[in-house]
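Listed next: structures, encoded as structure tokens.
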Structure I
Amino acid sequence: MYQTQVKSIGVSAEAFLQEKMVILFGENAPQELIDFCYIIQVNNVESINEAQRLYVDGAAYRITKVGKAVEKNLKDLGHITLKFDGSTVAEQSGTLYLEDKEVPAFKEGTIIEIK
């Protein structure tokens, strides 16, 4: 299981919502990227697979594909992209693909879990 919390939101973080994307980054995000990210607490992650679900404040989203760098990037940097488009092919190695649903509202304090 994995759990983290949104600590802050960059002023342009919602710029990618039209593309059904949310960019997460740990508190050590480079200055030039902070405005485009949802800043999260970096926590350990054991494994992520398509049998699990991503939860945003308790709302469940089926994982459709896990990019090959998702676990390492999430563990080391807190940096992954969540893409809510239902893709079953990982076009980007640092992206966690989720079922094709409306992107949930992320706010400061939002709890993100994978289990």
Structure II
Amino acid sequence: MSQELTQQELHNLAMNIVGEDMKKQGFEFLGVNSKFKKDPQFVGLKDKDLHFVIVRAVHYPENADAYDPVLLQTMKEHADKFDAKTYYAGVGLGHGTDYAKPVIKDEPYTMVYNGLQEIK
């Protein structure tokens, strides 16, 4: 019987996608928080700079690159206390054969991920 992924499972999938991307870019992970809506998800070091990364899994028709400006501004203020850069990483997830349908456990999925967006 097919079963949709839970919010936490979708969040974990999005974190894996972003984490792999960060690894390829040479980030060293100082902290990882996979609890749903507990920010930031990643605290990383790259080129001696501290980075806070907020990850969100979104469903079609939501735009994976759109974020909550109030939340991100609050995170940026927090990151600034640590002289850290703040990034948003949105991952759009959908079913493998139809992006508009939900992700089903043990079935292929499609994704829209455009990398880390720095919050200035």
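The value 0.99 for Rg/Rh (Cα atoms, Kirkwood Rh) was derived from one model only; which of I, II is it? Clearly, the read-out refers to II. Please state which of the structures I, II yields 1.00 when FRET efficiency 1/(1 + (r/R0)^6) of positions 18 and 34 (r between Cβ atoms, R0 = 25 Å, to 0.05) is computed from it. Label of the source structure: II.
Ranked by relative contact order in percent (Cα under 8 Å, 6 or more apart), structures I, II are led by I, which has the greatest value. Among candidates I, II, the computation of helix-only ellipticity at 222 nm (-39500 (n - 2.57) for each DSSP H run of 4 or more, over all residues; to 500) that gave -8500 used structure II.
From I, II, which structure was mean count of other Cβ atoms within 10 Å over residues 10-17 = 14.6 calculated on? Answer for the origin of the read-out: I.
FYI, it's all coordinate maths here, none of it is from the lab. Since we're looking at a predicted model, the values are computed, not measured. Cβ atoms are built from the backbone, for glycine too; each structure is taken alone.
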